[in-house]
Structure I
Amino acid sequence: MRVGIVGLGAMGAAIARRLEASEHELVVWNRSPAPCEEFAGRGVAVAESPWSLLEAVDACVTMLSDGAAVEEIGAELCAVPAGEAPRTWIEMSTIDVAASARVAERASAAGLDYLRAPVSGNPVVVAAGNLTIVASGPEAALERVRGALGVIGPNLFYVGEGEQARVMKLVLNLMIAASNQMLAEALVVGEANGLGREQMLEVMSASAAGSPFVKYKAEPLVADDYSPTFSAALLAKDLGLVVECATAAGAPVPATEVARRIADSCVEAGLGELDMSVVLPLLRREAGLADSLPEAAT
């Protein structure tokens, strides 16, 4: 299958590398040309535009920053004349339900099969082959691209014909944000009362509270390493989408509201480009356990 990737940020590039190493033929495009150079240097085709990319492939994957970017790129993809063979647009970004629904309507009118396929994981998870994909949209289209999606991530869940995958992704991010907030608060309470961070994380990991998230974050937290796998700025953006989705459905999300305020505080403190776990040093400073924030803060 010929597969195109539009958007070569950290996640898009990681996905492209997985496909490049598979039996599928890869084409890439990015708004700025620099991220394409890595792939061009290995002989991967670089399209001149999203339009030309879609014309050259059977399925197009987009991994973009937000709903506005998806709608902008989508307008170009939906302008490509329908060919004899069905083309599938696999949209993997984390965006709001309303924007996704607008895109779906345009794609349908253009004869383009539109799969919502947001992911749970980060570039390290992609590289390790452990990514989770939640898909919704035309089931026949999903079956056509199942092989390519299996290369990107082996954990694939189909949840319905409409926007269900968008909601499921927001639900997952709600849980991640709550876990992140809970872990930071627990460590601050323990440290304020004389417990060591490494010892606490060891005990937490072996307890009923030892989720995969806690175990995954233990090593970088012990090392005070806030290199981004999922940035505080992205967390703040996604939590805004969660609150918007919940409000539209009349669902209360008080814990999410708190996590969103703290994520916003991280961004305001200049920590937005660091990992979301940077909420820990922010809370430590508020507790009087630290005088400064990480050096990367501006």
Structure II
Amino acid sequence: MKVGFIGLGHMGFGMAENLLRAGHDLTVYNRTPGKDEVLLQKGAHRAHQAAEACRGEAVFTMLADDRAVESVVYGDRGILASLPKGALHISSSTISVALSDRLTADHAAAGQQYIAAPVLGRPEMAAAGQLFVVAAGAPDAINTAMRLLQAIGQKAFVVSDTPKSANLVKLSANFLIASVIESLGEALALVAKAEVDKHQYLDILTSTLFNAPVYKTYGAIIADGRFEPAGFAALLGQKDIRLVLAAADELRAPMPLASLLRDRFLTLLAHRGDRLDWSAVGSLASKDAGLN
């Protein structure tokens, strides 16, 4: 397929590279120059503006937040104005439920197709084509996108005909990961204060009751204090907790733990943790306990 890809950050680069490996005719655009050089050497085409990535059958967006998505979708040279009728916008960005709802309506009014297809996984999984995709949209749009989704991930879960449902699932998953990060940080601080070896403790947990990738990955990062370079920046983690609380407010679904996590992320950001990995939230409990 002839595909555009907008957003070559930590996740987007690997996703775009796997579309190339799968044989798709790829045009890439990134607001920061230079990030496309490796992809160009492998056969991708460079777009000098977002509109040039919208000349095919589909275009992906993989951007940081609502504002970034809005900046490439709307306007005279944006996706809405440039994507052919019947073509597909695949939004893999972690955005608000409200924006996804607006994009659904605006693309329909323009005679275009739209699906939400956020992903679960960290940059190393994106590079390996092993992401999990949570997709939602009209069945014909999902059918069009499936070849592309299979190129970037090991499995695609279709959860609804309504795109915003995929965004809600993604936000709820990030809320659960953040909950694990916070609880791991507290437990590790507790045992470390009693001079129990953190790595042995983590090995006990992940070899028995908590034998899951999220505990192994984030437990090791927290125990080692390896928060740079960030696979997923704390500022983005804070954004996702804010968005899940906004969705909960709209649905009148109380999430008291999410409110606590919002404050924990704000604490981290207040101490200049913006560019650290979001798992640095798990280090706050050690500081609170007076540990180095």
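We did not get these values from a lab; they are worked out from the coordinates using the rules stated. Note that this is a predicted model, so its numbers are computed, not measured. Cβ atoms are built from the backbone, for glycine too; each structure is taken alone.
To test your reading of the models, identify which of I, II gives 0.70 for FRET efficiency 1/(1 + (r/R0)^6) of positions 162 and 258 (r between Cβ atoms, R0 = 35 Å, to 0.05) when calculated. The structure behind it is I. Once mean count of other Cβ atoms within 10 Å over residues 218-225 is computed for every structure in I, II, the highest value turns out to be that of II. Source structure of the calculated read-out (distance in nm of label points 7 Å out along Cα→Cβ at positions 34 and 82, 4.1) within I, II: I.
If distance in nm of label points 7 Å out along Cα→Cβ at positions 2 and 234 comes out at 4.6 when worked out from the coordinates, which of I, II was used? Only one of I, II returns 4.6 for distance in nm of label points 7 Å out along Cα→Cβ at positions 2 and 234, namely II.
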